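These are the structures in question, set out in turn.
Laboratory data are not the source of any read-out in this text; all were calculated from the coordinates shown. Small disclaimer: the values here were computed from a predicted structure and weren't measured. Cβ atoms are built from the backbone, for glycine too; each structure is taken alone.
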Structure 1
Amino acid sequence: MRIKHLLQAQDLDKDAILALFQKAEELRTAHDKPLQGRILATLFYEPSTRTRLSFESAMLKLGGNVISTENAREFSSAVKGESLDDTIRIVSSYADIIVLRHFEEGAAKIAASVSSVPIINGGDGPGQHPTQALLDLYTIWRELGRINNLIIALVGDLRQGRTVRSLCYLLGKFKNIKIIFIAPGQLSIKEDIKEYLERHNIEFEEREELDKYLPQIDILYMTRIQKERMSEEEYTAAKGKFNITEENLALMKESARLLHPLPHVEEIKLTVEMEKKDKRVAYFRQAENGVYLRMALLLELLNKK
């Protein structure tokens, strides 16, 4: 792969993506500790559960160490007015690799421009979240045994959903993909993503209904309405418009899978029992897959095979 940083999904070609998936599979049963003596810094200016903890778990499983701040917006020198540039210059002298989550789109690129160590974009505002998209695609590959020849519905807040944006960039590298965008009108996918898909000959359509399409899709990718990125009025207008219940889950093919980058709120209305027993519900397996995918990525960026 031979890239120094992972800032956006476009940084990876198809071969690099599939190589990461194969490495992640190997790491499920590996016991060696190739990153002993290496340090990962997780620098998070926005809240996170899965991304931060799965990266830290990945580093520890590989024998490395972790330094971390879970709320750098309040518990770092950013409170005193320190710039992101200066923070990254300092932290890159303490660690061998940095995962950065920031509230501003483009922050990861700024960090990479001044860092002496690899930067991984752990989410930059409404921009991108490339490692989430990688684990999403890895989950599809594991669950269905393929990535080509798919019909996938992307549902919810598509305008501000960085996971959806990054996933579209990855899907554009494969063949015979059809995407159905399902969103409230004000939260529809942005034009730059549609232009990218057109350039890569990916078929897509935009709709404002869900149940009609459930019987035909292979992957249903739900997202939450991002209350923190809109006004109360906008949130009230959009919330609860698309839900998955036991009744409409039954409309999906037995071979289809329900994914979600999590956390889920009102858009998933399934009991714990249903989440456990129905194989179509894959989002907890999806979250677990993130550890192994991120292990593979850490090894790649730190040049450890």
Structure 2
Amino acid sequence: MRVLVTHISYHASTGIVKLLRQINSFPIYIVGTSSMPKGMSCGSLMVDCFYQSPSSEQAPEKYLDCILSIMEHEKIDFVLSPDEEEALLFYTRKDLFKDKIILPPTDVINLFRRKQEASLAMEQLGIPIPTILNSQQVNSLCTPQKIIIRENISCCSYGIHITNSADSGDINKYLSPTSFMQNYISGEEYTVDVLCDKNGTPQLIIPRNRLAIRNGITYKCRIEQQKELINCCKKIYGHYHIPGISNVQFIVGNDRIPYFIELNPRIGGTTIASSLASLNLMELYLLHFKENIPLQGFDYYMSLVKWDAIVARYYEETIYLG
């Protein structure tokens, strides 16, 4: 199978390639793309063939033309993208991708990229969220407390600023028409990786406790059978049917209540950890979505998870002599 992995410099793409390399049930040829030159990221050296592309943000039409040209030239069977913004771009020419890519519904992408609207939608489903605050509520707090200022449209941990409700100067500096405020929840951070079938029905829900984080990326985590988090995800995905691999982030507060933070309708930077603790998610993904092989069901796949396993990540050093 000839697979194209876009944005090969991303952490998620590196994880995708590593999982593709572990597939033994069918041959894999991997093509990677990035706007960065070859050798500027390890991902560009891990693939069988690399293409430098235009920027998907600065030149979206040229980028699309480039991707479609690569697909034709390399006879690509399937495209794997780690970026929800790119998915919206691919939708503009979805007919040319045919059955070679799985895209989340556009309304789902647009909802969950808007963090405030997504939080309110989760609250309507009965899932706890950190309280959304307005300026009047912050000013009326009896005692100073931590609050979070978030950009409404953001990715990963970017666009988040933690401050104190009594620090009006700091609040005014970061609060804008494109941001909003929430109360700060003390607790443990969890990311839940979710694999759904073509109908958007969950087949695997794997919570992982983020034990150590660098630059917003988890590099050490524990796989935990947190039933409350699993049930929250069942409720979310029962309402929003998202085929493929995605992830949800929660804070489990000191009160043991799971608070929804965000949902990313894409594979995560550390989803490889959930795969290492269960089964090769990329192999399962390709067999189901490309080869139309039925999946065996939620209970079966959940029984394969190595609960309480700790996964520590590292990146191999690679030298490129240009």
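Annotations
- Source structure of the calculated read-out (semi-axes √(5λ) of the Cα gyration tensor in Å, for residues 174-277 alone, 23, 21, 11) within 1, 2: 1.
- Structures 1, 2 were shown, and distance in nm of label points 7 Å out along Cα→Cβ at positions 38 and 294 at 1.5 was computed from 1.
- Which of 1, 2 leads on FRET efficiency 1/(1 + (r/R0)^6) of positions 206 and 270 (r between Cβ atoms, R0 = 25 Å, to 0.05), largest value: 2
- For 3.3 (distance in nm of label points 7 Å out along Cα→Cβ at positions 134 and 190, calculated) the corresponding structure among 1, 2: 2
- Origin of the derived value 1.00 (FRET efficiency 1/(1 + (r/R0)^6) of positions 6 and 166 (r between Cβ atoms, R0 = 41 Å, to 0.05); candidates 1, 2): 1
- For -11000 (helix-only ellipticity at 222 nm (-39500 (n - 2.57) for each DSSP H run of 4 or more, over all residues; to 500), calculated) the corresponding structure among 1, 2: 1
- Among 1, 2, structure where Rg and Dmax of the Cα atoms in Å as derived comes to 19.0, 54: 1
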